[in-house]
Each structure stands twice: as C-alpha cells, then as structure tokens.
Structure I
Amino acid sequence: MNFSFTDDQRMLRGFVKEFTDSEIRPLAKQIDETESIPRELIKKLGEVGLLGTAFPQEYGGGGFGETGYCIAQEEVTRACGSTATFIGAHQSIGSNAIFIGGSEKLKKKYLPQLTSGEKIASFALTEPEAGSDSFNLRTYAVKKSDKWILNGSKVWITNAGIADLFSVFARTDRGITGFVVDANLPGVFVGPNEKKLGIKGSVTNSINFDNVELPEENMIGKDGSGFLIAMSTLDAGRLGLGACCLGASKEVLEISTSYSKQRKQFGEAISKFQAIQFMLAEMATKIYAMESIIYRTAHDYDLKKDISKESAIVKLFCSEAMLEVADKGIQIHGGMGFSRELPLERFYRDARILKIFEGTNEIQKLIISRQTIKSNGRWKI
C-alpha cells in the first residue's frame, strides 16, 4: 500500500499552484463580484491543459487520470470556487460523459476541441420535475429517418450560458439516452444567468429544446444506455467536488491559523486560547479525513474499480466537512470573517451549494445505505 504521490503528480500540483497564484487568485474577488470568469482566463486554462487534465493524451488531455484531476481542482479551489466549478462542469461531467459513453468517432471529434478549450462543454441532466429523481426525465427524443428530434427543458445547468455544446440526457422509446447537442443548433434556447448565493462567477442557466434535429452519430452510447452513463459520469464528478472541498478547506485553515497568531485579545495571541486551538484542531482533522478518502477513491477509480458507493461517501462527507471548516474559519476571525475585506465569507457562500449539486446529500445517503444493506454491511478491501 503506497499512499504517496508520484513525481509526476507532485510536479502537476506545483505547476497548478503556480498558475493559480499568478493567474486565478488575483481575479478571484473580481470574478465573484462581476459574476463572470474572464474569457481570457478561460483561454489560458485551455492553453496550459487544465481543461483536460484527466483525459488520455490521445484526445489532447494531460493523461493524469482522476487522481491528477483532483490534485488540479484542489489547487484551483484554494483561490476561486467559481473557476473550479466551471472546470468541473466542463471537464468532469460535460466532457467526461462523452469520454465514458461516446463512440470512438464521437470522442475523436469532440474531446480534442474540449481539452484545448476551443469549445466549452456542459452537462444537461436536471429538469424542473427531475432533480433528485433523475430517472423521471420529461425531455424526450424521437427518431425520424436518420435523425433524432429533441424536445424539452433543463434547469440549473452549470456553464450553459457559455457552452458550445451540451451532453444532454433525454427519454426515448428504449429508456434514457445521451446526446451531444451543439449550442448553436436551431431550436436551442438558453435562459439568462441565475442569480446565486455563491459560486457567482460560474454561470447557471435553463435550456429549452424545441424540435432540435440531431444526427444519429451524436448519440452518446447506445439508445437506452444514458442513465448508466450519466450516473457513471456523476461518480467521477463527485470526486472532483470532494477535491474542491479539500482545497477550499486547506486555504481556510491556513488563513485562520495565520490570523489566530496575529490577532491579540486580553494581551496575547488568540492562538493561545484553548477555544481557538480546538477549532483549528477540528478543522485539521476534517481536512486529513477528506484528503484520505478523496485520493484513495480517485486511485481506485483510475484502476477502473466500481466506486459508486465510495464517491457518494466522498461527496457527503467532504461537502459537510467543508461547511464546518468555513464556519469555524469565520468564527475565528470574528467580525472580520463576516466582512468582504477577507475571502472567508466567499468561501462560506461558495460552500453551501456543495451539499446540493452533483446529487443532494440526501441522495448520497440513499446510495450509501442501499449498497451497505445489499452487502450486509461488509466492507470491500
């Protein structure tokens, strides 16, 4: 059992940290306030490979797998949750659905454009009546001659407002099926950006499809196989979400520890007070546990093991732990933590969505409990 990172993975972390500190961190506050990620930054993310970290080099990716992707997302989120969310929606679910379920022709056509940032992807599953109940899709596709005709609507779709293509899941006569849908096709209508509590720079929109014609070759996988492809895509997405929780938590802990050593009350640094020490200890403990389960599970995913239960555990634990860490960080800072002068309140706002998207935490508990009952509580090794 080897729990250390490889030289290549350490090199990747160092590179992403350097890029984040120079290119993303200076823009983080602006991204939050303007509710927009500059196009120039998106272009740079593509140029340096951060939009295809996980994918094989044959498709233009970095070849670092899920573990490498988690490392990159961890470092990016230390500066900006909105940018990390954009990357996640583009790479980990929007593009990854094509990688997981698409034909070789489909992958070769789209993935090089996506990994380079030439095109931006989005993952369109959620609907007004199918949020947690993702099997109950109303969007439908009907086969006519050699084309599919797509109708319906999607909501709360990350990246939709800036995406060039969507990985869309719709109901057909054979079940749920995935399709690649070009955003510029006639009949595709994207709604205005949603106004949100956190991750404000990451755009979220509704999409309507009105008799959109799709070629047969744009089907992701086989007709009726879409639900399994979507769920497999979300398994990977939940690992990336966990990495975002980890990166943000590490940043909050560093900021809070430094502040506690500088801030004085009653004649001495507040880091001398047991109440503060205990909060820092609890934050560090959460981070250690997050790091352990994320990279163990990412490693198993790269070995092509089934990690559906484990990814649900990662999502559930890390999203709740991140909220606790952010809350304690603000508490340590007192009134300053509540002020926009410091990034603590932004980390706190950004953290709240983590318990909701990529499957609510209540859904994660269902996944975990059902698989636990099925295995009679036995833990696989």
Structure II
Amino acid sequence: MGLEESSGAVNQDLDVYSEWADAEASSSSEDVAYEKYIFKKCAFIVSVVIGIIVVMGLSVTIGDYPIGVVESYQIIIDHVVRDIQGFFGMDVPDLDRAQEIKDHVVWNLRMPRLALGAVAGAGLAVAGAAMQSTLKNPLADPYTTGISSGACFGATLAICYGSGVLANDGTIVASAFLFSLIPTGMIVSISMIKKVSPVSMILAGIAVMYIFNAFSTVMRLWADPNDLEAVYQWQVGSFDGLHWSDLPVMLAVTAAGSMAVMLLSRDLNILSAGDESARSLGMNASTMRIALLLVVSLMAASVVSFTGIIGFVGLVAPHVARMFVGADNRYLVPASMAFGALLLIVADLVGRTVISPAVLQVGVVTSFIGGPLFLYLVVRQRKEAWG
C-alpha cells in the first residue's frame, strides 16, 4: 500500500511538472512570436531610414555641376566636421577653389531642399496618421480638413494684394500660416458649441476647404497677371527657393508636434477604438480629439506655409506604413514619419530628373504617385488594418 501511495505521488508530481513545462514552452513561444512581431515593425522603420540616406546621396548628385555619390557623402561629412571644429574653436583646414565650389553646390544649393523636404514629408505624414486615428477616418489629412486650402488662401492674398513677391517671402509664409489655422479653429469651435461626431468634423473641414478654394479662385481672377505665376508655383507645392534659414521654424514645430503625438500614441489607440471605449477608460474623447487636432494642425501649417500645397503625403504615407506595422500608433507614427520623408524626397528626385533640365514641381509628382497608389490601397486594403 505504501508503494502504491508513493507511485501515485510520483505520477502526480510528474503531471504537475508536465503541465508546468507545457506552460513554460507556450510562454516561451509566445515571447518569441512577440519579439518577431516587434522586430518586423522596427525593421521596416530602419529600412526606410536607410532608404532616406541612400536617396539623399543620389539626389545630391543631380544638377548641372557633376558630383559623384561617394564624393557627395564625403563633402557632407567634411562640412559637418568643419562646422563642429569651428564651433569648438579648433583650427579648420582651408579648402581650395574646386573644393569650395563643390561644398557650396552640395551644402548651400542642394542639401537645403533635401533637408526641408524630409522634414516636410515627416510632418505631413505624422499629421495625416494622427488625424486618421483621431477622427477614425482613412481620408483625413491636412488637405481634407481644410488646412492646406486655408494656407493657399493666405498665400494668394499676400502675393496678390500684399508686399510679397517671392514664394518664400516672409509675408507669404506668415499669411499662409495664419490662414491655415482658421479651418482648424472653425472645426474646433463647432465641436465645442455643438458636440459633433468625427465624421461631421471631416465634413466640416471639407466644407471649409471649398469655401477657401472659392475665395482663392476669385482673387486669382482679379489679380495682376505677373502675380499668377507665383500663386501657381505656391499652389502646386515646391522646394524651389528654400534655404537653410527656413529650416529652424519648420523643424522645431515638426519635432515638437511629432514628439507630442508619439507621447499620446496610447491615447490615439484608445480614440481609434471608439468614444465609448475611451469613456469607459476615463478619457474625455472630445477634449483629447480637439487637443490632438490643434497639435497636428500647427505642425501641418508650419510645413505648408513654407512649401505650398503638397497633396497625398499625409494620406498615402500612413496607409503604406499601416500595411507593414499595423494600426498601433506607437509604431505607426514613427513609421509614417520615416516613410513620409522618404516619399517626398523621392518625389523631388523624380521631379528633377523625369523632364530634365526642366523641373517638375514636387506637388505634381506626389499627385501622380499618390493618386494611383491610393486607388491601389483602396482596392487592396484589408479591413483588419483599421481594426
């Protein structure tokens, strides 16, 4: 009898051990699957960043003055090193005449449009991703919410009836920035006066967009013919005439806005699940939606006021990123930021080569790329991507 009891205890211990081993194996396999899941998302972001570096190196070589890819990277590195040495009071080696010319071409003529293009693409993509999650609408972006149309009206007003004569003139930038915030203010005011759904906010933005477009058209009809070329160039979106001095404002606002959106990425996930889910978790969905809308509107306004209207970046970039990293905004926001930057500098590269020596404006190229791509995504988009 004692042997039977001992044998039963041993068998019971073996069963317990077997269950524990199975649980440990299952937990280990789940951990491995989760690590692969995270690795896939991070790999996409890293690969896009590498693509940005490669495309920038290729784009710097495009122009009337021939410079090789490897040489362009070396010029950029040497320039940065000299700036660091000068900042710390170290001796900076002098450049010969040929090196000075190449440094000027790469750093002062070609790099500003690439740096500002990357920042602009990142800002518009983050704004689009945040708007789509906040308003729970895949068509939300700075254009459909009226921000770009307001900026267009402000720029047209400054060009035709103000003191500005160039697309990067301070008067035009200030006017475009100011009027780009009006659509957001109108949507927010409507939301505070009368509680409206996210769909209604999108419809309100589209209504404001058409109103500003109508006013801009009327002003163009009465404008001096000499001003229409500047208005057109601003409306189609362009990097021509951008300088390093334009970067600090755009970079500061885009970086601060992107950081705020990433810090609120968990709240964005909750908003994406619906207002009822947000309320059950103690979140005021309307207040959070308005706050996020103000942040991304400031970020988008800081971009379009310098570059003009560049469509489809805020619409397409988040959709492409969502196909690779899913709907979790903790990964979707940085992925959209990286892909938006890549998309815009690729569009600029295409615009400067496809009809060379003429230049096709970047806003036109993004429309050509974004239109068919967006139609393809609409057809192929899996329903789960918005779950």
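Read-outs throughout are calculated quantities, based only on the coordinates presented, and are distinct from any laboratory measurement. Note that the structure is predicted; figures quoted are calculated from it, not measured. Cβ atoms are built from the backbone, for glycine too; each structure is taken alone.
Match the computed value 29, 57, 13, 1, 0 of P(r) over Cα pairs in 20 Å bins from 0, in percent to one of the structures I, II, and report its label. All intermediate terms of the calculation are to be shown ahead of the outcome.
On the way: I: 29, 57, 13, 1, 0; II: 25, 49, 18, 6, 2, 0.
Of the options listed, only I reproduces it.
Given 0.05 as the derived value for FRET efficiency 1/(1 + (r/R0)^6) of positions 92 and 228 (r between Cβ atoms, R0 = 30 Å, to 0.05), which of the supplied structures I, II does it correspond to?
Working through the options, I get structure II.
Out of I, II, which one gives -15500 for helix-only ellipticity at 222 nm (-39500 (n - 2.57) for each DSSP H run of 4 or more, over all residues; to 500) as computed from the coordinates?
Values: I: -15500; II: -26500.
For helix-only ellipticity at 222 nm (-39500 (n - 2.57) for each DSSP H run of 4 or more, over all residues; to 500), the value -15500 is produced by structure I.
Computing Rg and Dmax of the Cα atoms in Å, for residues 52-99 alone gives 12.7, 35 for which of I, II?
Derived from the structure labelled II.
Work out mean count of other Cβ atoms within 10 Å over residues 36-43 for each of structures I, II, then name the structure with the largest result.
Going through I, II one by one, mean count of other Cβ atoms within 10 Å over residues 36-43 peaks for structure I.
One of I, II was used to calculate relative contact order in percent (Cα under 8 Å, 6 or more apart), giving 25; which?
Answer for the origin of the read-out: II.
Output the label of whichever structure in I, II has the greatest value of mean count of other Cβ atoms within 10 Å over residues 68-75. Working shown, then result.
Numbers: I: 28.1; II: 15.1.
When mean count of other Cβ atoms within 10 Å over residues 68-75 is calculated for I, II, structure I comes out on top.
Quick check on the output: -0.36, -0.66, -0.82 is log10 I(q)/I(0) by the Debye sum over Cα atoms at q = 0.08, 0.12, 0.14 Å⁻¹, for residues 76-291 alone, derived from one of I, II. Which one produced it?
That value comes from structure I.
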